[in-house]
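Right after this note come the structures.
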Structure 1
Amino acid sequence: MTLCFGLAMSIQENIVTNYFEDVLNLQGPQFGYITAIREVPGFLLIFLTAVFYRMSVARLTSMMLIVMGVGYILFGLSNSFWTVAPWVIISSMGYHTVLQTQYALGMSLTTERRSGSILGKMGAINSAGALLAMVLVFLVFYFDLLSFRPMFVIAGVFGIIAAIAVFNFPNLHDGEERGFIGRRDPIVFRKPYKMYYYLCMLDGGRQQIFFSFGLWVLVHQYRLGVPEISALLIAVRAGAMFASPSIGRMIDTFGEKRMLSVVNVAYVLALGGYALVDNVYIACLSYVAYSFIMPLSSIGSATYLRKIAVTNEIAPSLAMGVTLQHTAAIVVPVSTGFILNYVGYQVPFLIACGFAIFTFFLTLRLDPVSQKSPARIAEDEERARDLEQAGAALSTAR
């Protein structure tokens, strides 16, 4: 599932900016508006998962991969801003759901202490799929084998294959299969998880500026074509494929506080390079650096949540985090897209630097041990009692 999900998303990511620019003739501000439209399903994610709260996480993931795949296939029917908007919303509904459920599924494969490692391995597999996608797109457009529209169909097909692969994923807890599916609350919003919510909102504001205008600057300002964009994304994914497992282990070893602090300093440097240096090579290097470290934020916040949250509240809390992330993600692209009518592209990237600086100071306050929710503390105590009773019973039997 992770491999094909990476293939599907990366094919679409690789070609969609040039498709908007060259085929639909969208202008700079419209890139911000289309991003805001794309993020609406992310904002509504908590309500979407609440509707399907009786469905297992695996089946929900499978269903939404099909929705994403169908949305990608229908991209090719568009010929303007308004005709592409419905397919943007449909595909976005699918992949935004999967972006959070994949973490819940991945963390169910292992214990809490190794959560970062397993998510890092998943990131490597996703990057391997993305790398294959980039090579495919590069060859197709370099040799002019296919146009944009057939490539959207291929992306959709990979999404459907991913749905088939994950449909019968077992119900696991700490890597052990359970014969029942624990009840999930439809909506979870807890005061003890507030630091996780703050991280999500600040990350949402920063990353949506980059998503909206990162590739657009390279295409519009520096006139990079599909082959050049493909080569750039290949470099990103190749590095991530080999580094993601080590990065995941570093989160387990050094903790979320230290790693996320370093990451946000790196964000400031990368976004500042985009904004302050008018050079295509610096812009490409900044894009690669930002894209390379970006998964650390979501992995770090997810493992932090697992350490403070009750087991059955992890999946719906991840959904709440995505919804809060997109509270900023809807407002920021529209605002910065409007700003582009009057100023250069540098200003939105400086605003993104501001989000990273705020996040840096927030990460200094993270402490998973002291910030556990009261319900999680009670759950840990109950688990400790059960282990103690099981040990006593084993000793008596011997």
Structure 2
Amino acid sequence: MIATYSKLPGTATSIFSVMSQLAAEHNAINLSQGFPDYDCDPKLIDLVADAMKSGHNQYAPMTGLPALRELVANKVNTQYGSDYNPETEITITAGGTQAIFTALTACIQAGDEVIIFEPAYDAYAPIIKSLGGLVKSYEMAPPDYDIDWEMFKKLFTSSTKMIILNSPHNPTGTVLKEKDVQALIKLTKNTDVLILSDEVYEHLIYDGQKHLSLALYPELKERAFIVASFGKLLHATGWKTGYCLAPANLTKEFRKIHQFNVFSVNTPMQVGIANYLQDPSTYLGLAGFFQEKRDLFRSMLEQTKFKLLPCEGSYFQCVTYRHFSDEEDTAIAKRLITDFGVASIPVSAFYMRNTDHGVLRFCFAKKQDTLEKSVERLMKL
């Protein structure tokens, strides 16, 4: 018999798949996975269809279509006062997660330590482990999920290779503040530590706050891979198209892996997106669009037993329930599906130790009718 080998022996099916399948089995409203239940702009679909009809159906350049990289450069450099070169510092990717995988694979070797902030997007730790890297986690806690940078410093060693940031943050909806960025600048000064900044929710930030992209800070930009997603921008998560910004020396290493991973990204999608995003209003209006949904959802959730945690960005709302139940978060999340017909994500799934603070995450990137029906059901709890 041939032996079975596994690089991730302790990794099971993701909680997102588990909850979505359970929701389908019980015909529950799915507020677990982060995707809209409404269509993207028909104009965008027409532009992609036109690209196909015009013959844009073969391989794109490995680095991405020049027109799309130029557009990204103009967008980012205008927003953040940066100077990314579309030829040497921007790569189009098959979504944000592929960009994260590629950046990590390009840099992390066996024994390298990578620090992550938990709760964390569930792809970070498994990718690091599959590369032989060591994951060191800084655990944040509700209600504010603040970072104590003096405590964080204790995770630093001579083997620290990279820090992974995520702002606006999934799952908590928090955002980095200026004090956090300045602490990070001070901490990494005169080191070779790299940063992977997951900024896929950059335009989903509320109450007049400004997204503090690492592209704004030369001291951090020079050591950072910045990952973004067109899926979040365009309400089209299934298109799996994104990009990675990085200085030329890091982009060179990124592309070495990228070319043997996906090589190139869906050509007609790139053509359609490049044409669609010529109008900046297509993404500059996202904060207002989603803030309306956030405010509506929060106002309705206040009629339930749940206590709401802050939501400054992303399209996720977290709630606590320990004031009325001592159930484990996974247990109550499953019960909400089977007994009340609403799917959420237990936030313990975003901790490697499955730390359970009694918090659930709901996605509000849904139609108003979907959100209203969900809360009607949750009010019966």
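Every read-out reported here was derived from the displayed coordinates using simple, explicitly stated rules and does not represent laboratory data. Source: prediction; values computed, not measured. Cβ atoms are built from the backbone, for glycine too; each structure is taken alone.
Where does the value -26500 come from, among 1, 2, when helix-only ellipticity at 222 nm (-39500 (n - 2.57) for each DSSP H run of 4 or more, over all residues; to 500) is the thing being computed? Don't skip to the answer; put the middle values down first.
On the way: 1: -26500; 2: -11500.
Answer by label: 1.
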When FRET efficiency 1/(1 + (r/R0)^6) of positions 230 and 302 (r between Cβ atoms, R0 = 30 Å, to 0.05) is calculated, the result is 0.35; to which of the structures 1, 2 does this value belong?
2
Per FRET efficiency 1/(1 + (r/R0)^6) of positions 262 and 326 (r between Cβ atoms, R0 = 30 Å, to 0.05), the highest-valued of structures 1, 2:
1
Matching 56, 40, 35 (Cα extents along the principal axes in Å, for residues 150-341 alone, computed) against labels 1, 2 points to structure 1
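Between 1, 2, which one scores greatest on volume of the Cα convex hull per residue in Å³?
Values: 1: 130; 2: 159.
Largest one: structure 2.
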Entry that produces 0.75 once FRET efficiency 1/(1 + (r/R0)^6) of positions 222 and 350 (r between Cβ atoms, R0 = 35 Å, to 0.05) is calculated, selected from 1, 2
2
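Work out which structure the value 3.4 belongs to, where distance in nm of label points 7 Å out along Cα→Cβ at positions 214 and 278 was derived from one of 1, 2.
Working: 1: 2.4; 2: 3.4.
Computing distance in nm of label points 7 Å out along Cα→Cβ at positions 214 and 278 on every structure in 1, 2 gives 3.4 only for 2.
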